[in-house]
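Asker: What follows is a group of structures, each given as structure tokens.
Read-outs throughout are calculated quantities, based only on the coordinates presented, and are distinct from any laboratory measurement. No experiment lies behind these values; they were computed from the predicted model shown. Cβ atoms are built from the backbone, for glycine too; each structure is taken alone.
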Structure P
Amino acid sequence: MSKRHPYVGRPDYQFWRKEPALDDMRLFDPVGTPSFRIGLEDKVVTAGSCFAQHVARFLANAGFDFLVTEQPHPLLTKSVAATLNYGLFSARYGNIYSTRQLRQLLQRAYGEFEPIDGAWQRPDGRWVDPFRPQILPSGYVSAREVALDREIHLAAVRRAINEMSVFVFTLGLTETWMDRRDGAAYPLAPGVAGGTYDPDIHEFRNLDVPEVTADLQWSLDFIRAKNPAARFIITVSPVPLNATAVDRHVAVSTAYSKAVLRIAAEQVTTAMPLCDYFPSYEIITSPFTRAKYFEDDAREIRPAGVKHVMSLFLRHYADLPEGTESAKPAAPKSAARKPAADPAPSRVERASQLMQVLCDEEAIDNA
């Protein structure tokens, strides 16, 4: 017997008005069926925009092996190491906002690209790494010190790539500033946190779908060539742009940027095995959550929003021992679901207290 139309019999989650979150936003769960699970023995590496740091903290506090390959000197206290931005990501690469940055980081780490400009000087005479300009708040004493520390950093990046089991990358921006001479992409425009802006040398680029897709695909292929067992989770940051270099409202540029990143993520994850898209962007920005996960500045994400995202991440991807809530199978999509339980409330609460993140973009202002 033929159906009256092709939507007959489809599951409830494919229909807007049948979403349980219409009554309780805590029930919102747009996560699909994962292609793999993450066990406690898996080494997880994170990178990307500011939001990626929340992912790292929650995974570590939930008991996962968050791989950190760039460690502080043993004589440094934990508080001092934190001020020097150790442990925010697997290596101290800071914010990797664009896919071009990710691609070039991999090329630099394996000796395939050496940018012309290796150090920027600040007005106070100190020096910074152009590719992670705020990773050392006090700056370096010389360009030579920048280069020496970069060698340690890139070795840590190689180790992270070679040892990882799972790579979680959060796409953040399409807007980037580059060096016209060699195409080197920076997380910040020269002059914001070091260096001097020169329009003859530096150019603004707003990457489009083909460029972002090509960069992301190249990067994941490169990682898998070095580490064939690597699995990937791609997300899009829900945090709006702090500023735009395009002559239009920042909200319009945000919409463009997130649309491009979301399309690129879809194209790459659909075509690549063991490479999933995780909808952190949709969880935070969907009308189902009624903008309640944004702080009063309408940009930063409230701890409750991060908790919702990461509770779903653990619920669907965590392969924890039996008896742990996160290890229980997710409820069928067609059924009304209870709010995702935290695998270890005390740990999640501790993570929620550590919401401060390194966000290079915050340094941009028009003053």
Structure Q
Amino acid sequence: MTSNNSDFTGPTTGTIATACAIASLKTIFNEEVSAVNVKTPKTTLNILIDNSEKLSSTSAISSAHKRPYNDPDVTVEVEIDAKVELIPFKDEKVIIKGGEGVGTITKPGLQIEIGEAAINPIPRQMIHDNLRDLIPEDKTAIVTIIVPEGKKIAQKTMNPKLGIVDGISILGTTGIARSMSTKAYKDSIVKQLDVVVAQNIEDIIFVPGNIGEKLAIKDFNISLDQIVQTGNFVGFMFEEAKKRGIDSFTFFGHIGKLIKVAGGIFDTKHAVADGRREIMITHAVLCGASNEVAEQLYDSKTTEDMLDILNKEDLSLKVCNSIALAINERCRLKLDLDINVILVDMKGNFLNNNFIQP
């Protein structure tokens, strides 16, 4: 299986790092390397190597790219390097280090100890397993993983929020990356909860994304550590919070996203379900809106337009309070959670007043 045989799968950063380590070790032994086979927990992948250079009689460095596949992952096409140096045997056959562009762990709750390079356990094990039998008995291989653009790319990931500084993480549980729209993305965002629990953080605020995060920091006297982003996977994140003993928290964000939960829509991706208009009309009518107002709401294109209509009828606060209560009720009935709901518009103005200030 090659690194680009499927439109929907590709090698993980851990697989590429392992491939480069194998290539560097082979280069030390004067082998010409254009591709290497990497044994992963699932299968064997053939990874193309961009370049290998022998630095001395005992060291070499190799590079490869994470080849493109159908995925928005920011690490697609990123260059990953591995420098390998052979030294006299020291306790273990392989010592793994993080170089430039590989993050460092600074918060508890992750799979790696504080102060260690953000190279996850499975990639570490893959490097060990693939190199161990290639290393002379009297030698230890020091493997340094480098991501030249890692520090820059990391700003587009969850790493800064998770306390992983100065670079990306070397990830992977199977050696094969799949679409970030499902499992891989969920795996990345759920780590926020592990960090929150490990630090015993209270007064947690869940937000859909970056906009909600910025508004929450602006409006409340809170730290970034208190904020958890759900993305579109609201139900998933709430379920994972419940599993970790987080039973009560604030749910804060733009009404256009949160209103879906009032209708029982816990995956808020537009392609999955919408229902914003129908939910808004239902609560407006329950709060006394006329048929004419309901028709105006039905013809509206955005929740902001709907709010303008409700403001003219002096119904906005009443309707938003009703929606906030419905969100709380949905979460209580579905997940047995007590949610403090705060709805805002695009400018960050509070739309309901039946909430507790975080």
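Asker: A value of 28, 58, 13, 1 was computed for P(r) over Cα pairs in 20 Å bins from 0, in percent; which of P, Q is the source structure?
Answerer: Numbers: P: 28, 58, 13, 1; Q: 27, 44, 23, 6, 0.
It traces back to P.
Asker: Check the numbers for FRET efficiency 1/(1 + (r/R0)^6) of positions 186 and 266 (r between Cβ atoms, R0 = 30 Å, to 0.05) across P, Q and tell me which is largest. Let's see the in-between values first.
Answerer: Values: P: 0.65; Q: 1.00.
Top value of FRET efficiency 1/(1 + (r/R0)^6) of positions 186 and 266 (r between Cβ atoms, R0 = 30 Å, to 0.05), among P, Q, belongs to structure Q.
Asker: So P(r) over Cα pairs in 5 Å bins from 0, in percent, for residues 10-129 alone, computed for just one structure, reads 2, 11, 20, 22, 22, 14, 6, 2, 0; which one of P, Q is that?
Answerer: On the way: P: 2, 8, 11, 15, 16, 15, 11, 8, 5, 5, 3, 1, 0; Q: 2, 11, 20, 22, 22, 14, 6, 2, 0.
Value 2, 11, 20, 22, 22, 14, 6, 2, 0 for P(r) over Cα pairs in 5 Å bins from 0, in percent, for residues 10-129 alone corresponds to Q out of P, Q.
Asker: Thinking only about relative contact order in percent (Cα under 8 Å, 6 or more apart), which of P, Q has the largest value? Spell out each step's value before the answer.
Answerer: On the way: P: 23; Q: 13.
Structure P comes out on top.
Asker: Once FRET efficiency 1/(1 + (r/R0)^6) of positions 82 and 194 (r between Cβ atoms, R0 = 30 Å, to 0.05) is calculated for every structure in P, Q, which label goes with the largest value? Please report the intermediate quantities before stating the final value.
Answerer: Details: P: 0.85; Q: 0.60.
That would be structure P.
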